[in-house]
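Throughout, read-outs are computed from the coordinates displayed, never taken from laboratory work. Worth saying up front: this structure is predicted, and the values here are computed from it rather than measured. Cβ atoms are built from the backbone, for glycine too; each structure is taken alone.
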Structure 1
Amino acid sequence: MERIIITGSPGSGKSTLARLMADRLGLPLIHLDALFWRPGWVSVSREEFDSLLAEAMAGERWIIDGDYGRTLAARLQRSDTAVFFDYPTYLCLFRTLKRIITNLGVVRPDMGEGCPERLDLEFLRYVWGYRRKQRGKALEKLRSAENVNVIVIKSRREYNAFVRSLCGET
């Protein structure tokens, strides 16, 4: 595992796993949200985002955390491992709301500088509809990826087993 992408619904635990894996595997960590957002929640242009992502993926070793489905195929072409969180909507929505309440007004380490946590109804609607609208597209791209070890995590038990495997435990 040298080039890893972690994807899935917001609130599934992508950033948490990415930080843990970066620590355990000694890989540089790239958060897509940090590439995409500028201070004040201003997004970069599509061209700038694609350029920043290409630059990040040019490295030989990395973990890239984030959904951004439009870029999934490009990320898969450069990765050797993909982790997809396939958790139920209620769990992702609960975790998202908990994260918002816990971090309200604080800039999280996985976000762009100057983008404090906020209550965003459009984002909550996205989380609510992710499984219905985005999940199938993501799984299709993951299934068709060649030479990529795809790991789908559907439960806390599977998550814990995967984390243990990173430590050489069974």
Structure 2
Amino acid sequence: MKDMNTILRTPRLVLRRPRSDDVAAMHAILRDPLAMRYWSTLPHTTTAETEAWVAKTIDGINAGECDDFFVEHEGLLIGKAGLWRHNEIGFLFSPAVWGKGFAREALQAVVDRAFHERGLEEIRAEADPRNERCLMLLARLGFRETGRAQRTWHIGGEWSDSVYLSLKKQVG
């Protein structure tokens, strides 16, 4: 197993590797239409779908394809944050915790790890341009827009566009 014991701690959060017993808690987020509005799939309809998603995430970490963490606050799983495709940041949080700064706190820990422990020089992001909360959060973290593309995702019969962003490691 590839660094499945890695834990990141922030003042309010614990970022830990996913476990197979996280399926029920993650399903509560992944089935929520509001949480999944700008995600790359439709909301999950069955726990089996979420079980496969969690297993795929664990397999991706073990294979070195991603650096994902499940995020806990006061012992409750509230979302996920991490890197996939080596340097593309991704995150998903329960709408119940939106607006409390948890996503920013978790993403800052992921960014710090990427630059200082993993040696990355750049982190990329892709977002739906309608997802204003996501774009504002990424901007607060220092991400800058590098481009746009139309009709990049077709999910549930609806096309969406993409905004591409980048955060470069600060020298000094």
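Which of 1, 2 yields -15000 for helix-only ellipticity at 222 nm (-39500 (n - 2.57) for each DSSP H run of 4 or more, over all residues; to 500), as computed?
Structure 1 accounts for this read-out.
Which one of 1, 2 has Rg and Dmax of the Cα atoms in Å, as calculated from the coordinates, equal to 15.4, 48?
2
1, 2: which one has FRET efficiency 1/(1 + (r/R0)^6) of positions 50 and 122 (r between Cβ atoms, R0 = 30 Å, to 0.05), as calculated, at 0.45?
2
Quick one: relative contact order in percent (Cα under 8 Å, 6 or more apart) came out at 33 when computed from one of 1, 2, so which one is it? It would help to have the intermediate numbers written out before the result.
On the way: 1: 33; 2: 18.
Of the structures listed, the value fits 1.
Can you rank 1, 2 by Rg/Rh (Cα atoms, Kirkwood Rh), for residues 26-97 alone and just name the one with the largest value?
Evaluating Rg/Rh (Cα atoms, Kirkwood Rh), for residues 26-97 alone on every structure, the highest lands on 1.
If Rg/Rh (Cα atoms, Kirkwood Rh), for residues 66-105 alone computes to 0.99, which of 1, 2 did it come from? Mind showing how you got there, number by number?
Working: 1: 1.12; 2: 0.99.
The read-out was computed on structure 2.
Please state which of the structures 1, 2 yields 3.0 when distance in nm of label points 7 Å out along Cα→Cβ at positions 42 and 114 is computed from it.
Source structure: 2.
If distance in nm of label points 7 Å out along Cα→Cβ at positions 58 and 82 is calculated from each of 1, 2, which structure is the one that comes out at 1.2?
Clearly, the read-out refers to 2.
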